[in-house]
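Chemist: Input: structures, listed below.
Rule-based calculations on the coordinates, nothing more; no lab input. In this text the structure is predicted, and so the values were computed from the model without any measurement. Cβ atoms are built from the backbone, for glycine too; each structure is taken alone.
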Structure P
Amino acid sequence: MASRDKFQFDLGRAETLLSAARSGLMLVYEEAWALTEAGAATDAGLQSRLRCAAVLANEVGMDVCRAMFRYAGARSLFAGNVIERCLRDVQAGAQHGMVNDVAYEARGQTLLGVQDVAALT
């Protein structure tokens, strides 16, 4: 499989997407952490960015895990397989209420200047 052009492309793309999602997540979390350490509160704009970064990271993680699951073949179906565990874990994370499409709606509201946006609910 490693010699297949399509697999090489998908692997390279997957790693790039994961890296970009992680970088975006870390950037916004570091910003929030710095505010917290300084005793300042986060505003709705930063809260919506935090949530959207988590949603995007989860979405990318799910896409990557599904792609690698397909490449792993039948062995990936069995409990104990590392790919099966990754797919199960990322899907479990996606069930959390904080990582759903409502985050994008709240971010859009924030960008449009809507007042009283509940970015973290």
Structure Q
Amino acid sequence: MRYWIKDEDNTPQRFPLKALILLIIEQLGSTIYNFWILRARGYGTSICEWNNLSDENDRIRVDIELLLNASTGIEQWFYDLEVEVVTEPDSRIKFGLHDSTALYIDAPKEFAESIVKSFKNVVKG
């Protein structure tokens, strides 16, 4: 189930990406999962490095602390980001920022609904 999250904040990135990531981590619980960047465009050292790596790789495994640091939207910010977390062999969570227009989460219905309830401006679909 995909949800678009249109809440904004006062950072150059304009969207509370770090809040979304923290909610996803909290919902995943204590199990350790790999976070994979599928697409990253934006401003800042880490983001540009991921963008360059994504030209050569389908996905890049990223340390969650590095992703959190880059997602604050202050010293570095994303224009476009797609991250995937594989939670089971046939279950995936995708989330990110789409072309500087909205955050999104695409996940099993129950999981996605538990995340989006923390935001005010949410559109299904």
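Chemist: Given a computed value of 0.75 for FRET efficiency 1/(1 + (r/R0)^6) of positions 30 and 70 (r between Cβ atoms, R0 = 41 Å, to 0.05), which structure among P, Q does it belong to?
Modeler: Going through each structure in turn, the value belongs to P.
Chemist: If helix-only ellipticity at 222 nm (-39500 (n - 2.57) for each DSSP H run of 4 or more, over all residues; to 500) comes out at -9000 when worked out from the coordinates, which of P, Q was used?
Modeler: Corresponding structure: Q.
Chemist: Sticking with this structure for a sec: Match the computed value 38 of relative contact order in percent (Cα under 8 Å, 6 or more apart) to one of the structures P, Q, and report its label.
Modeler: It was calculated from structure Q.
Chemist: From which structure (P, Q) was log10 I(q)/I(0) by the Debye sum over Cα atoms at q = 0.17, 0.22 Å⁻¹ calculated, if the value obtained is -0.82, -1.39?
Modeler: Q
Chemist: Given 14.6 as the derived value for mean count of other Cβ atoms within 10 Å over residues 14-21, which of the supplied structures P, Q does it correspond to? All intermediate terms of the calculation are to be shown ahead of the outcome.
Modeler: Working: P: 14.6; Q: 21.4.
Computed on structure P.
Chemist: Okay, next question. Which of the displayed structures (P, Q) returns the greatest value of FRET efficiency 1/(1 + (r/R0)^6) of positions 78 and 102 (r between Cβ atoms, R0 = 35 Å, to 0.05) on calculation?
Modeler: Q
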